[in-house]
Every structure is written in C-alpha cells, then in structure tokens.
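Read the figures in this text as sums done on the coordinates, not as results from a lab. Every value quoted in this text rests on a predicted model; they were computed, and no experiment measured them. Cβ atoms are built from the backbone, for glycine too; each structure is taken alone.
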Structure I
Amino acid sequence: MGMIGGGPGSFIGPVHKMAAELDGRMRLVAGAFSRDLNRAREAGAAWGLDPDRVHPDYGSLIAAEALRADGVQLLVIATPNHLHFPIAKAALEAGLHVMCDKPATLTLAEALLLRDIVAGCGRQFGLTYTYAGYAMVREAREIVRRGDLGAVRKVVVDYSQGWLAQPLERGDHKQAGWRADPATGGEGGAIADIGVHALHIAELVSGLKVDRLCPDLSSVVEGRLLDDDCNMLWRFDNGAPGVMVASQIAAGDRNGLRLRVYGERGGLDWSHDRPDILTLNWIDQPTQVLHAAAPYLSAAGRAPARLPTGHPEGFIEAFATLYRDFADAIEGATPRPGAGVPGIEDGVRGMALIRCAVRASRAQAGWVRLDEAL
C-alpha cells in the first residue's frame, strides 16, 4: 500500500500503518506523507521505505507507482477532509483500491460524485469507521439481528471528548487547526469528526436507518467557526426514537463512546472504555456480561479475535480487523463471519447527516428528514 498524509505530527497515519500490517496482509511501501518533502522523507526513513518511493504529492506517487511492476495496489488517505475527494478520485481512476479516513469527503456533493466513481471503477473503497471493527460491536449487531432483544425501541449513542474545550486552533496545534477551519474540515466540526461515528455505529448495530432528526449544534468556545457540541434527537425508519450526543468540549472527557440499544425484552450496552465487554440487561433475567473471544459468542463475534478471552484487544486491533476484511475483499476471499468494511454508502449517509444537521440547527428548523439532504 501507499499512503497520502499521515507524516510527522499525525495521529492517524501511524495507526493506519500498524493496523494494515498487523496481520501480515499488507505492507507500506510508498507515500506522500507531507507537503514538506523533507518531513515526508523523515517519515519514510523512520518507516524503512526506499527513498525513491517517497513523493512530494499524491499525483507523483500515483504516476511513479504505475510504472513499477511492484507498484502499490492500495492507497490510504490520511489527510484533512478537503483532500479526500481529489485523491480518492485520482486513485480509483488509476485502478487502485482506496481506504480513506472519515468523513468521506469535504462536501455532500463530492460524496455523491465519489459514489458514482466507485460504482463504475471496479475497485474497493473503504472508510475507517474504526468502531465497526470491534469484536463486541459485531456481537452486538448479531444479537440485534437474531432478534434476542425483540424489536428495537430506542437507541442512545454518546460520543464525548474534551480535547477542544480550549481554543487550540488559535495556536500551532495541527490537529485542531485543520478541523476548526471550514476550508479544510468542511461545514461541520464535531458533527463531522465524531458525529458521523455515532451515526454509523448506531445504524450498524441496530440494523435501522435514521429517517428524521432534530439537531441542536453549538460553537461553545467563543470565536470558533464550526460546531464543537452536538445534541440531536433521531427517529429511525421503524419509528423508534434515538438520542445522539457528540461533544468535543466536555472538559475532562477523553474518547467516551457509548452505545445502548433497547428492545422489547432487554437492552445492550457497549462502551469504548471497556470494548472487550458487552452488557445485556433483561427485563426478567439477570444481567449478562459477555467477554470478547469467549466460546459462547456468535461466529461474527468470535471472528475478529486474535487473542484468547481475557487478553484485551483495542483500537489498533479493531482498525486492523477492517484492514483484514478489506484484504479479503480485494483478493476475493470468502468473508469471515460478520465481516464488512464501511464503504461509500456509509460515507454518503455521514455527509448527509453533516449537511442536514448543520443547516437545520442554524435555521432552528426542528424536525427534518435526513434524505432531504440527498
């Protein structure tokens, strides 16, 4: 694989590399890691790459690798949002598979164009909605799918961070800087950075789609251009209500993602703080606590595990599960139970959520349909 972005100072670039290489299915061999070629070369040297395969930009990388018999087959996009679409378009049209950070693009219009490109190119396109790779998230999805809870009646998802409780973007904080700038981050702030994760995991596990929403987005930190706190009511396509909170100004919180799904007979509770545990609360039975990799889990819940039960697996492993599934898809291998990589349709829904929530909140429009954005 090759990588665009992800160089010195990046959080997600090294994560992509570690995750992709964890199972021995992929290897990073080329990159354009920074607009500063010296910094790009620094990253390439640290990762043991051939200096000739470290490039100044994505166009140079794609062109050079196309001339090699051992050229890259997959391009990873680990850049700010405004570069996702042009890089993905160029890579797919050059015959490369693409794994892209979320959200899919800068704008909904770009996501819709990208959907058409993916449909016509015959290549795989994946999005790193990382939490879809956790074993107990997949077990939760299977429990709901089997009907163990009965019909889904309510979904609550809370994604709470505090790292932007201060105006870091006014200094030299690279990660805060591009996220808070509409030119590089898009029209959404927290809704685009973590709200799309909340939507994806809620729909993935519940098996439902958000039909309508009532959003209240705020820019709490004075002078901030994009939202940093999101509170939202949902109504799913089966009529069930939902609640979503996504905040990056919850001072003291770290990466507090929590999902609860309630059915007719009980509810499930999964938290990123303890990702190897899934709690089931029943109306008329004792609470059950399920553990990752245990033999009593479904095939879908067991398949992502690399270690015996009791040995914690975390963020890198969940990320790696998406890459393992992606490798299977590229090679045409039989999918593992419960396997699947979020794709362009998930990306389009995320971008529709951003547009719909930002504009409806600004207009104080109350309840609006998600598909009005499409």
Structure II
Amino acid sequence: MKRLVWLAVWAFVLFATAVWGQQPWSADRANAWYQQQPWLVGANYIPASAINELEMWQADTFDPRQIDQELGWAEGLGMNTMRVFLHDLLWEQDAPGFKQRIDQFLTIAAKHHIRPMLVLFDSCWDPLPKLGKQRPPMQGVHNSGWVQSPGAKALEDPSQYPRLKSYVVGVVATFANDSRILAWDVWNEPGGFQYGYYEQQEPKNKIELVKALLPQAFEWARSANPSQPLTSGLWEGDWPSVKGPTPMEIIQLRNSDIITFHNYSWPEDFERRVVWLEGQHRPIICTEYMARSAGSTFDGVLPVAKKHHVGAINWGLVSGKTQTIYPWESWNHPYVLDQPQVWFHDIFRADGTPYRTSEAQLIRNLTGKSGSSVQ
C-alpha cells in the first residue's frame, strides 16, 4: 500500500510538471549525467576559521590558503566533492567580488580533484543574518553562528524577492557551464523551523512562505539553463510514510533533477530510505549524514552507500568555529566544563590529524585511496 501511494504521488508529480511548465531533467538525462560521475564522496565544507557562510566568503575573511590546505586533506581521503553554502547577502554586498571568490574557490577545489555542490538557500539556524564581522562562537554550542538565507525579514517581504531572484540567476548563470561545479542545491532543509533559541525571530508562517518561494527559486535557477543538475534534499520526518509526502516534499521531488536526502540515523534506516528512493529511478546522493552519537557513522553508512552507488556527503570536514563536534542538544546543555565523549560531526582536527585514524583509513579504502596518506 505504501509503495502504491508513493507511485501515485510520483505520477502526479510528472503530470504537474508537464501542466505547469516546469522543466526538470528527464530521468534518462539525469541517469546519463550520473553515469559520467565517479562514486561521489565528500563533506559539507566550511573552513575551520569561519563560523558561517558569510565569514567564509566575505572579502575580509575569505582565506584561500586555508581552503587549499583543508581541501588537500579531503583529497588525501579520496573525496571528490564538497557541499558548500552560499548566501544572498553576499551577492547584495559585492556581486563581482563574490563571483571572483567563488571562481577562486573552484580553482582551488579543481586542483584537488574536487567538484563542489553549491547551496543557494538555507532554512537552518539564525534567521537574522547580518553582513560584516560575525559574532564569536558560543562556548560549547553546536553551529552557534550559522545563518539562514534568506533571512526572516527578506522571506516575509515580497519586495525583496527580485533581489533574491537576481542573486540566484546571477550566480547560476555565471557558472552555468562550469565543469568544476557538480550540482546546485537550491534550498537546504526548506521550511525548517528553529524551535527554542531562535523561535521568537522566526516568521510564524515560515513553512507557508517557503512553500510559495521554493518553486520560484527552482524556476530562477533553471532560467539560467545550467548544465549541472538542480536538487533540494528530502530531510524531515519518517519518509516515506503511509500518508505520502508532505506538500514541501512534493515541491522538492517535482523540481529536482537528481534526488538528494539527509539521514542522521542508523545504517538500517539509511538503507531503508535508499531502497525506497531507488524506485524514483534517478541518481541519489545523501547530502548530509554522519552523527556518531546518533548512530550515523562512517563504518555503518558508507559501505551501504557504496553498495547502492549512492553519493555520500557527511557533515563536517575540519573541526573549527562551527563547533559541530558538539551534538545538537548542546543548545540546551552547552559543553562548558567538559568535552563530548564522542565527536558528533567532523573528520579532522584543526592541525589536519584525523579524529579517528580508523575512520580515515576506512574512507580511503572505500574510495580507492588506500596506500596514500592523509596530508
């Protein structure tokens, strides 16, 4: 019954695509693209010196030397992709400079045989982003300075949507035929509502606002005619459920060229979701996984991903100002007097040594980098 419900939904997705004039890639085109890719393995990347995507990319804090060094460590593991977040305010601040820094980043990544997936929008964490100097990390708290794009004020103000469109079209058009880019992730965890610390700053109707804007964001990106696929990853709840996908998930599925998803659970759950997604007959990439204390580990998940030829992009490369070695619960119980028994995310310490040498070796073995050393 569950499978019949989802097949019916997918038939509706295809019908809606034809009627509403959206033009995602055909399954044949998507699969032909995927056949040209190696097995995709990488991490969600931000330099250790940056607390968020603004600090990574702004001219005063953009650090090519550090990026070069850290991507070299990733190359030593056999990683061939990184998922990297952009931000709409960077375009508003200095569009030519932002494009130049993206180009510089892509040159560094290509030097290390890494083709990144670039993320345009993001619904997670602080809904009040501000340009300029970013605040320092809160002691012992996971991702205490990460910011949403667009922020709450822009999301609630339709008069700012032309600016958001200019950002999406401008960035995607600039790099639409750039072979150094793997794909575009149009919106990370769309509609994610930040309960607790940021709850009072979130629009009360955030989910409805994002549901309305997400199809437009896809349309803007597609209008630039990129040679790379577009996607937005399924992430919330116990999908696939008997009730079928949520309205947000229908939008994501309807508009994505390739299927992406997040999973921070045990390998059995990871594989269950992969098996269902295989029924979509499109390439599959997990764009977030690996939370050690939650049961999502390299040794549990990565072999399953390789068996199914599913791309695998874990959260976190190098421990730094994002402090994602701490678990999500650190927002309620900061690690002030002690350290977690197990790192939550991340692979390397700031000096380039692996947190666990056995994990680094496992990744090298699975990517075919065995025999090479982590530099």
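Computing Cα Rg over 2.2 N^0.38 Å, for residues 154-193 alone across structures I, II gives 1.35 for structure I.
Please state which of the structures I, II yields 0.40 when FRET efficiency 1/(1 + (r/R0)^6) of positions 58 and 298 (r between Cβ atoms, R0 = 30 Å, to 0.05) is computed from it. Working through the options, I get structure II.
To which of I, II does the computed value -10000 (helix-only ellipticity at 222 nm (-39500 (n - 2.57) for each DSSP H run of 4 or more, over all residues; to 500)) belong? Attributed to the structure labelled I.
Computing FRET efficiency 1/(1 + (r/R0)^6) of positions 178 and 266 (r between Cβ atoms, R0 = 41 Å, to 0.05) gives 0.45 for which of I, II? Traced to structure I.
Taking distance in nm of label points 7 Å out along Cα→Cβ at positions 74 and 170 from the coordinates of each of I, II, which one would give 2.5? Working shown, then result.
On the way: I: 4.2; II: 2.5.
Comparing all candidates, it corresponds to II.
Suppose you compute distance in nm of label points 7 Å out along Cα→Cβ at positions 98 and 346 for every structure in I, II: which one lands on 1.6? The read-out comes from structure I. Using the calculated result 17.4 for mean projected area of the Cα convex hull in nm², pick out the matching structure from I, II. That value comes from structure II. Each of the structures I, II was assessed by relative contact order in percent (Cα under 8 Å, 6 or more apart); the largest value belongs to II. One of I, II was used to compute mean count of other Cβ atoms within 10 Å over residues 258-265, and the answer was 22.0. Which one was it? The correct label is II.
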